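Novice: These are the structures in question, set out in turn.
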Structure 1
Amino acid sequence: MQFIAGTHKVGVVPHESREHYLEIAEQELTPRLKDVLDVSTDPGDAVLFSNLLFHQGLPNTSGKIRWSFGFRYQDARQPTLRPERGHLARSQANPDGVVRTAEQWATASFG
């Protein structure tokens, strides 16, 4: 993966819609590309970072399938900018809506 250190302090920046993802607008990204850091991981590693940190995955050139998944932990009162709402991990306002077991998570709706 690649990251640009310190960009989490910039806040939310304009994005452009792509087919399956959002991309940081060129005018925000281009001046910072000189500061890109490459981060290599081994199978089983975890990378934790703020969603505000500029980041990208690089093309898979290994010839093998690469799997990844992302979890997002955020204030449930804020919009996700996705059609799904996700699951509650904790909530003072709605404690009965919290998903507490793997079985609940597996059968809960994301709607």
Structure 2
Amino acid sequence: MSATPPRVVYDCNIFAQTLINLRGPAARCIHEAQNGAAVLFTSQFVLSEIRELHEKLPAKYGVTAEQTDELARAILSFATVLTDIPDVYRHPFDPDDSHYVNLPRPMPD
């Protein structure tokens, strides 16, 4: 009997670090989800944040709009995109972080 892969939600920092270092630990997290070792849950909000990373990361990293769009499309190809995210938690300092906490991790059937 095989173990059920963990269900995960990655903060946008994981995606940012992946863009900066394609061989680093964050990129390995993405590859694990892509290969089925973890079940990644995301949302359109998270995909939009990924696509904006080229505007937020320091220019010294050379991250382009094409790279952020490519990563978002790749995530979309293997992640489970959830809708109707409940508004249960409100982060007191960074409201955008609330979405990640509220992003549910459905239990397997």
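Novice: Match the computed value -1500 of helix-only ellipticity at 222 nm (-39500 (n - 2.57) for each DSSP H run of 4 or more, over all residues; to 500) to one of the structures 1, 2, and report its label. Please report the intermediate quantities before stating the final value.
Specialist: Values: 1: -1500; 2: -15000.
Considering all the candidates, the number was obtained from 1.
Novice: If FRET efficiency 1/(1 + (r/R0)^6) of positions 65 and 97 (r between Cβ atoms, R0 = 30 Å, to 0.05) is calculated from each of 1, 2, which structure is the one that comes out at 0.80?
Specialist: On the way: 1: 0.25; 2: 0.80.
Of the structures listed, the value fits 2.
Novice: Hey, another quick one. Given that Cα extents along the principal axes in Å, for residues 25-80 alone, derived from a single structure, equals 33, 24, 14, which label among 1, 2 identifies that structure? Write out the running numbers ahead of the final one.
Specialist: Details: 1: 40, 31, 14; 2: 33, 24, 14.
Structure of origin is 2.
Novice: Can you say which of 1, 2 returns 14.2, 48 when Rg and Dmax of the Cα atoms in Å is computed?
Specialist: On the way: 1: 16.9, 48; 2: 14.2, 48.
Corresponding structure: 2.
Read the figures in this text as sums done on the coordinates, not as results from a lab. Note that the structure is predicted; figures quoted are calculated from it, not measured. Cβ atoms are built from the backbone, for glycine too; each structure is taken alone.
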